[in-house]
Structure 1
Amino acid sequence: MTSDISIRREHDVVVVTPVGEMDAVTSPGLADVLEEVLAADRPRGVVVDLAKVGFCDSRCIGVLVAAFRRGRDMDVGFVVAEPQQQVNRLFVIAGIDQVIPIVPSTDEAVDSLRG
């Protein structure tokens with residue numbers, strides 16, 4: 001299964017929304033989008049809305065951690081929002097929830113970065 005990725009701006013926060021499975025085939029596309037958003041837009045924050053991602057593997061986790069670190073180095077907030085239960089469980093098992101903030105709703109994530 002492939003993944004589509006949409007980008008929208010809510011004031012000074014960019015919301016990146018992948019749809020589908022995030023695996024070794026599709027995660028590089030997410031990495032490219034996140035790199036472009038961080039480099040070109042220089043937002044106050046980035047929210048990765050995972051509400052429509054049913055599967056995420058270690059490659060996806062690597063992409064998210066790399067983007068989080070790059071954002072941190074640029075003083076750009078980075079939050080993951082609305083992961084489905086299976087994806088959230090993987091984040092907890094891998095300890096990602098201890099590194100990247102995970103917020104239950106995209107609106108809440110945007111608000112947390114704007115404030």
Structure 2
Amino acid sequence: MPTATATVTHTAALARLGYALSDATRAGVLLALREGPAHPSDLADTLGVSRQVMSNQLACLRGCGLVEAMPEGRRTWYRLADPHLAPALDELLQVVLLVEPGCCAGEECGCA
């Protein structure tokens with residue numbers, strides 16, 4: 001089995017993706033954008049959050065380099081910044097995690 005050496009850039013990119021996925025709204029935005037570009041108001045409606053919350057989350061995702069804005073007249077479309085991201089998210093959705101009862105529900109494991 002070939003081994004891959006993770007560079008600082010790889011590690012930073014995975015950390016950014018992990019940070020983005022750690023919030024349900026940001027994860028929902030990334031999953032929604034797999035289908036194609038969307039306006040912030042449509043994303044807010046789909047995910048059931050305010051437009052201000054959506055604006056903040058899109059700014060975060062832009063800062064992480066995961067989405068990009070495409071101005072069009074008075075409106076802006078958002079899309080995934082890299083075409084590899086949609087298939088990567090599709091693959092992550094196939095992962096099955098076995099979680100210990102009580103883990104991640106409190107302070108005992110430190111990931112809540």
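Looking at structures 1, 2, which one was relative contact order in percent (Cα under 8 Å, 6 or more apart) calculated from, given that it came out as 21? If you can, show how the numbers build up before the last one.
Values: 1: 27; 2: 21.
Value 21 for relative contact order in percent (Cα under 8 Å, 6 or more apart) corresponds to 2 out of 1, 2.
Given 1.02 as the derived value for Rg/Rh (Cα atoms, Kirkwood Rh), which of the supplied structures 1, 2 does it correspond to? Let's see the in-between values first.
Numbers: 1: 0.92; 2: 1.02.
Here the read-out was taken from 2.
Can you spot which of 1, 2 the value 1.7 was calculated from, given it is distance in nm of label points 7 Å out along Cα→Cβ at positions 24 and 96?
Here the read-out was taken from 1.
Rank structures 1, 2 by distance in nm of label points 7 Å out along Cα→Cβ at positions 8 and 32 and report only the one at the top, that is, the highest. The partial results should precede the final answer.
Values: 1: 2.3; 2: 3.6.
Structure 2 gives the largest value of distance in nm of label points 7 Å out along Cα→Cβ at positions 8 and 32 among 1, 2.
Out of 1, 2, which has the highest value for distance in nm of label points 7 Å out along Cα→Cβ at positions 40 and 64? Before the final figure, lay out each step's value.
Details: 1: 2.4; 2: 1.8.
Structure 1 comes out on top.
helix-only ellipticity at 222 nm (-39500 (n - 2.57) for each DSSP H run of 4 or more, over all residues; to 500) was computed and gave -14000; which structure, 1, 2, did it come from? Write out the running numbers ahead of the final one.
Details: 1: -12000; 2: -14000.
The read-out comes from structure 2.
Rule-based calculations on the coordinates, nothing more; no lab input. What you see is a predicted model; the values in this text were computed from it and never measured. Cβ atoms are built from the backbone, for glycine too; each structure is taken alone.
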